[in-house]
Structure 1
Amino acid sequence: MSIETRSSIRFSALLLAGTCMLAPMAATAQEAPASSDDILVTAQRANQTQVSGSGSLGALGDKAAEDIPFNLRAYNEALILNQQPDSLGEVLENDPTIRTTLGFGIAGEVFVIRGFELASDDVGFDGLYGITPRQLVAPELFSSVQVINGASAFLNGAAPGGSGIGGSVNLLPKKAERDMIRATVGYTSDSHFSGALDVARRFGPNGEWGVRVNGSARRGDIAIDNEFHSSYVLGGTVDYDSGPLRAMLNVNYQRLRQSNWRPKVGITNAIPRVPKADANYSQPWSKIQTEDFFGTLSLEYDLADNAMIYAKVGARDGKEDQITAAINVTDPVTGAATGSHSYVPRTDNNESATTGLRVKLNGGGVSHEINIGVAASWQVNRNAYDFSGSFATNLYDTPVVVIPDSAFLGGNLDDPFPISRTRVASVFASDTVGFWEDRILITGGLRLQQIKTTSYSYATGAKQGGYNKDAITPVVGVVIKPVAGLSLYGNRIEGLIPGTQASATVDVGGTIFPVTNGGQVLAPVKSVQYEVGGKLAMGRFNAGLAVFQIDKPNTFYRPDADNAGSYEYGNYGQQRNRGVEFTIDGEPVDGLRVIGGVTYTDAELRRTDGGVDQGNDAAGVPDWLANANVEWDLPFLPALTLTGRVVYTGKQAVNRANTLELNDWTRFDLGARYVALIGGDMPLTLRFNVDNVANKRYWASAFSTSGTQLLQGGPRTFKASASIEF
């Protein structure tokens, strides 16, 4: 029996067990019948895609949009249900400040926020790092996708993977907000079918207990030629909310597979023409398969009306097998290229925890909200690798080849042993002081963080190196609310990533030079962000404006002025990203809802090695981004909603020298949604969407942390689904 068959059986059994467990609860939770009009209106409202400016700010807790000196947005689960995204990146396509690419040589998504990468490894889950599945995430498990633009080393701590300088993403699990049983079936072109069941119930004398079980299965070819995706997920949440105690336990299972997945395209000194929109230049033997068990347990207890203690723990066990068929174009005219193969099995065992105290005080016309706490995460990465020789291929006429013979092996392919261990620990404290009935809020805080890593030899598994450094990351934020509905804010906050280690020698133009500080591990790298902005809430419509600057140190080797013939290594360079973000969301008139905005980013290389490329644009950072996502409930047929989305990405440099540039591109998506009643009291929602209506072919991204690589945009994709609530 194959792994996929066994997993399908496990998924079906778990889903059936959850449904049977909740059936008695459904039977005992009957309410007074509602009218058909009430049911229809409720169903339409539940289907509205929405974005909120409120959400979790880590150490500062849950906050309303008007009270926070940061740019935050949260996308709701109705958006995920309506758009049928295949991955987290497709959810974030709705955000006018983010673009998605792939990591180097992997299928894992990378999110570019304010011109810096956020790796999928560093996406938070319920406020904790290391718990979200690596590389690929199935969106069906989450109730909200929260985005914080800008550095967040104080708010969430340093991301263990070393990214997140420009922003962070936090995923919230589903829980029982209302009584519901919803079944969904779906189709995505070319031949990708799905089914899902979502059951939620609240029970107890005062509805203090909640249970939600949510599962889905998807499999089949997508619109890219011969690319196969499958997804099996199951999530369960039990929560309790009564008196001073609140608790929630969430447990999830995810198994994803992509076969013959289309990779990024490596290039040299020219940009090749874009292949057909649905072209696939991978190999049938390429695949990535991941399996993850993950979840969290959270507790909150009110010591008094103005004091609360909380604790949260999470864990993830993950396993992945990845076979990559990379492609590097050698002739941009004919498409001639070299391909390469790699096999990387990996397992992860991660834990994360945080606990703290939150106290609110008032006196003398001044309020205080004091937060103190500790946090820690532990990650163990076990992996191995098998790199094979190259083979001839072609971007436009790709032949099928056999896997080349192995060329480089490392670790134990059958049973990978630890290659790295990472621990990030911190203590934090903050105080938000309010004046003039909290119309002026000033936040100050410090987080002391320690980053410890240990690396091991691929050959023997013996300890090879280590890193143990600490840093203090402060935050200062101000919010001023001069009139109702208007908030002006500013912040100074830092990002934090581990420092790197200097090598013993460096190759400069084919000559080997000694490095005077060879072997030295640099202190953690801190970026500094300054931001000012404003938020306007006009009833059902919101707008936000943010102006930011982020300075991030860059490392390189340079001649050592005190030691002739030697080089030194350090954080001598800098990248400065400046920009403006404008976002809007809400319902300006009855039946018309909008999510959108415009972003301008100037990402400049400063203090470069020897002045080379000084002042150039950073590669892969578009100058302009714009999104408009519109829903319109037809006034003459209220049950029908028309949807449309425009995604625009401006020009972007392909290399540091700025001799290559990608053209700007625009993509149009259209759709419709219709709600009807079945049997008089069961709402049925029918959805139909077309992404990339024009089947436009385009290079979507040139962002890469390793080499010059291009990511092609997706082809025209048809999506249809039907959901019924019992």
Structure 2
Amino acid sequence: MHPILIIVFAPLLAAIVGGLGNRMLGNTVVKSITTGALFLACALSWPIFLSFVNGSAEASVVPVLQWVQSGTLSFDWALRVDTLTAVMLVVITTVSALVHLYSWGYMAEDPDQPRFFAYLSLFTFAMLMLVTADNLVQMFFGWEGVGLASYLLIGFWFRKPSANAAAMKAFVVNRVGDLGFMLGIFGTYLVFGTVSISEILAAAPGMAGATIGFLGYRVDTMDVLCILLFIGAMGKSAQLGLHTWLPDAMEGPTPVSALIHAATMVTAGVFMVCRLSPMFEAAPIALTFVTVIGAATCIFAATVGTTQWDIKRVIAYSTCSQLGYMFFAAGVGAYGAAMFHLFTHAFFKALLFLGAGSVIHAMHHEQDMRYYGGLRKHIPLTFWAMMAGTLAITGVGVYDLHLGFAGFWSKDAIIEVAFARGTEAASFAFWMGVFAALLTSFYSWRLVFLTFFGKPRWAASEHIQHAIHDGHHDHPSDEDAGHDVAHAVPDPKHGDGTAGYHPHESPLSMLIPLGLLSIGAIAAGQVFAPAFLDSAAFWNGSIFYNENLIHAMHAVPGLVKYAAFIVMVLGFVIAWYGYIRNTSFPGMAAKQLGPVYRFFFNKWYFDELYNVVFIRPSLWLGRKFWKIGDEGIIDRFGPDGAARMVALGSVGAKRFQSGFLNTYALWMLVGLVAAITWVML
């Protein structure tokens, strides 16, 4: 049996057993089955990946079963294993396995643990189906499976109205993007006559310059197809315009946030663009569109992240921003750099989310950073793990020494390649990338300083005080945490601020994943940079690889190479000054900036704009259809009208029921005469 079959279907089998067995099997059995299946998949994935790294493996397709035979449409269910797939396999299975293990401690008090672990495994299976797809229909199957599983996990605490609303929002927004993705698949089949990915990619270069009728115009075929496909990626990977579901997804348990943001769902769009890179290379307008949207998302999310107080929301907007980097890297033609950042990002973003979960666990599920402070002495292991993640995401490293954390190798490469590309869109992406790197450093160190340094501010948190008095942990509530936005960090005068409460370090099941992910955040870039960035042999045709662009990337001026390092240091200094040296500075800056600060804090008012433009008109139109169309016409002349006629007929019929035999005989005679007359005439 090929290992890929076990890798893909072990999580599905675990999800079925855990979901159906549920409480009959018990928490420990279900958790053991699902976690064991993921560690098995992880153990089988790494040898496949390393075999591609050392050049000993070749791409292959493993058939599963015959799927569709309908006229000219014919395709099987088969699993493609190549370099791109191998990269995604280790990302998905490693992070998912560690999230499963982490959840043993984090979800220990939840009464629905079997259901939660079954959902995690189902999520993982859907993502594995997506990345091993050999045709577009199979990819769409995994694409929608991830959407379904995300809906179930975001709304896992379904008794919370906010969790239900967040799950529905994620589902609906992704349906908008999926409409574009479906149209792209339909159009691709119409143009190429097949849904086989390998056949499509082989024929794509020959379609460059071809036109097709679209909305009454002759337009470039590949541009239309790729833009439609990318709209699907915008929804799944939360790009500007279809990003609004991502921060609300924090309503799910923290392990869910790590899984969605690091290894599944949001990376699906990046994977899809890279998988179909030969198509995008034949679509210059689409590539420009990808570059601009990615760069705009990068800077948008970074500005919002600088103003948020909820620790999970800061990291969520960080994810959105980092996805922007990946997309504009793909947009300028550096698909290897995009996948490299996806690879390193998986480690340090999972580390940051799970580290944040450890902090939240220690603080009785308080998520507002204004009520943290001084935690490095109480939860030192979590502190050092978060430090590793922060050093990775901010890109700490030195070129001259060829040493650096994961983000230093991948994010800096994206900035350099955007400069090397030289087009107007690429130049825009370069400057947005540099500025976003500054903001990334600022909000990342702001999170560290607010959480682990300074005086404890726990006494100001009503959440913690209630938890102490009640003697139990509440489930997390990812509230907006935006009260009193004109002020930065409160300075409550409650002595040391502890109010008799002492944070505690997380259990070993939560700390082991943090330690392993820390290794990835520290070393993943250093170890794998040569393969991802400089080796066409490593990719072996699984993506479009532009060697000239990579050579140009290495030849950019020294100032460009050090641009990310310079702004990283600047962001650190600003955060240190505002949250360590002079804690009154952020409040004064927020007050001085006024409207700009509120604009960023309120997420550029996208939710409010969509509420006015889409939601209110939709509700108004729905009510009109309901009151006028449904009740006024359909019900009135349909079931209600028929019932009314029956009722009126019954009232009339009652008058003929006199109870006298002679009356009945008379009506029988009348009926008989009428029948004879009708027959005779």
Structure 3
Amino acid sequence: MDEKERLLKAKIPGEETGIQVKRTICDICCPSFHCGIDAYVKDGQVIKIEGTADHPVNHGLLCPKGLANRQYIYRNDRLQTPLRRVGPRGSGQFEPISWEEAYQEIAQRLNAIKAESGPESVLFYSGYTKWYRPFLHRFTYSFGSPNFLTESSSCMTSTFLNWWVTTGNPMCSSDVARAGVFLGWAYNPYYSRHLAALNVEKRKAEGMKVIIIDPRITPASLKLADIHLRPRTGTDGALALGLAHILIREGRIDQDYIDRYVYGFEAYADYVKQFTPQRVEELTGVPAEQLEAAARMIWENLPVAINESAAPLAHHRNGFQNYRAIMSLSAILGCFDRPGGQIPIQFSYNYLPGGFPTREDAFIMEHHDRVKAPAVGAERFPIWNDFIHEAQANDLSRQIEEGTPYPIRAMLGFGMNYRISPDDARLKNNLLKLDFLVNTELFMTDTCKFCDIVLPACTSFERSELKSYGGGYLYLTKPVIPPRFQSRSDIQILCELARAMDLDDQLLRQGPEACWAYILQDLPLSMQMLKEADGPVKVPGVTPYVPGTMLERGLNTASGKFELYSLAIEKHPGFDPLPTYRPPYEDRPDEDLPMVLSSSPRLPNVLHSRLHKVPWNRSLRPEPTADLHPEDGDRLGIAQGDKIEITSHRGSIQVKANLTLKAEPGVVCFYHGYGEADANELTDNEILDPYSGFPSYRETRVSIRRV
């Protein structure tokens, strides 16, 4: 082997090999990270990837999802051209068409439906990924529709709603670096949000105490926990109220802080009197003495930082109030907007807090005055509707079926995946009733198979993308390879569609760069500076937020304070202004369906169904497998590896059994996203949280039998 062959085999960049290292980001999972990637490129092909060492978020680290980007980009089922359906819906029969033909048909059909039935009859849906959402959101309002729907109707938006209701601000972060005790509620970063583990590991080594609250035994509980509390699934609110009971009983609260900054404490304190350690043990299964020990550890090691975890806590019919009960602890302990506690943050761009303001909201809302109809879910979920400028997607099936308050006739989707929805068979059947369906995707998904037009999208390696990062960073990425086949970036598609549809929106019609320049116009840097940079750029003049600033200014609530008793909720009869507890669905006995299905935990190697067809990722858990406690296995005659049938009142699926002591007795934990065993065929679109509209993925009543 000569020297050049040796260098090529080792993938060493340089003139001799023709290999270049180009920088981009991983855009497979949620936008909170979007880690930096060094792409090794030869002849327009990515041949190797590594994490970017000096990226301000991942510092060279990549998770199993990020490490699989090369196989993800080059999956053999990438969409190659725009497609038009030629067979029956669901047949997967399409013919290639040009972009011009696709745009012409979409424009003609959507504009005709708008003229006949009003703009509200058209849905605009965003699934994964989320990078283009400000553009699609603006597009929706420019068209005149109220119906911007996203998968966040089941994801992070419940957290935003909690903080809007309680503090008048969309989000908080936990200040682990200055905390004395970390309350890791549903905290399992070794399977999801991997980078979140680093600060907790570091601070624990320095002496910070860690309490993990999780029904399951997890890597976090084994590696980090000084105390592991294991409440029964869905009873987290009772546990939080029990901790509050002890803290108030022992006088271990910050009364001066409460008097100055908290509204409704007296009513809240009166309510938590009933949550004695003994009653909490009955409700949650957590021993009373363990609850007392946890409360003592908290007050002896203040301040307390609480893990922000949207999905595990929110995916119950009582999820919103449970979440409020948990975060109320930060108020009575004087740790909201204080060093070492929960620090309020505001988004700079696309769900990320860069520490600087932009005109993103003005960009999105500029043409909102064209909207004349209520959004899907507005009447059914009034608290959601008061605070969230999105339709609640989990009410979509009902509205299509009933046609009230108006009919739905069409959908323009980007990454729309009906399989992530509760009772997804019902949603699919309802989408099939629509007159016109479009989806934009990387791959021929099950959703694409029943659409009328399918558009091929780019990966993050094939486009430019604007990102903000904490610490004052902005990043305008560059394509590291040409778009595969005829794929285009989502925002290029949106801007070109705006022109094809003759949308009255001059800014969108000008293209992505004009839109980004508008959004960033108040910052002391230019688009040219971002384009010339080879990585994230520090925005000049950005200074860290000073904890206490928001408290002193007054919160954006009716009382100007942290509201334990919500005046925003009080406006709606039938809803509880206090963070009251209601038992979860599984507390109701059902002889035919005696167990509980928890259907939405994460695996470290996949996200929804996006990576199950990537060979490396699929190899880590090749078959659909459900976790069962050995006690349940013995009772049901199920051994390791047996095929089992999981049945709800919605249907049945068959998977393999994995018996593990890490599981919660009485609960079967199944990982969603497998097309051949779809967990959401079992879940119920009617069992929704009345405050947020979120689905109860983690409390479906089921029976289990050995096949």
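Where a number appears in this text, it was derived from the coordinates with a stated rule and is not lab data. Every value quoted in this text rests on a predicted model; they were computed, and no experiment measured them. Cβ atoms are built from the backbone, for glycine too; each structure is taken alone.
Work out which structure the value 22.0 belongs to, where mean count of other Cβ atoms within 10 Å over residues 88-95 was derived from one of 1, 2, 3. Please report the intermediate quantities before stating the final value.
On the way: 1: 22.0; 2: 27.2; 3: 13.4.
This figure was derived from 1.
Name the one structure among 1, 2, 3 that helix-only ellipticity at 222 nm (-39500 (n - 2.57) for each DSSP H run of 4 or more, over all residues; to 500) of -8500 was derived from.
3
Among 1, 2, 3, considering only distance in nm of label points 7 Å out along Cα→Cβ at positions 304 and 432, which has the greatest calculated value?
Between 1, 2, 3, the highest calculated value is found for 3.
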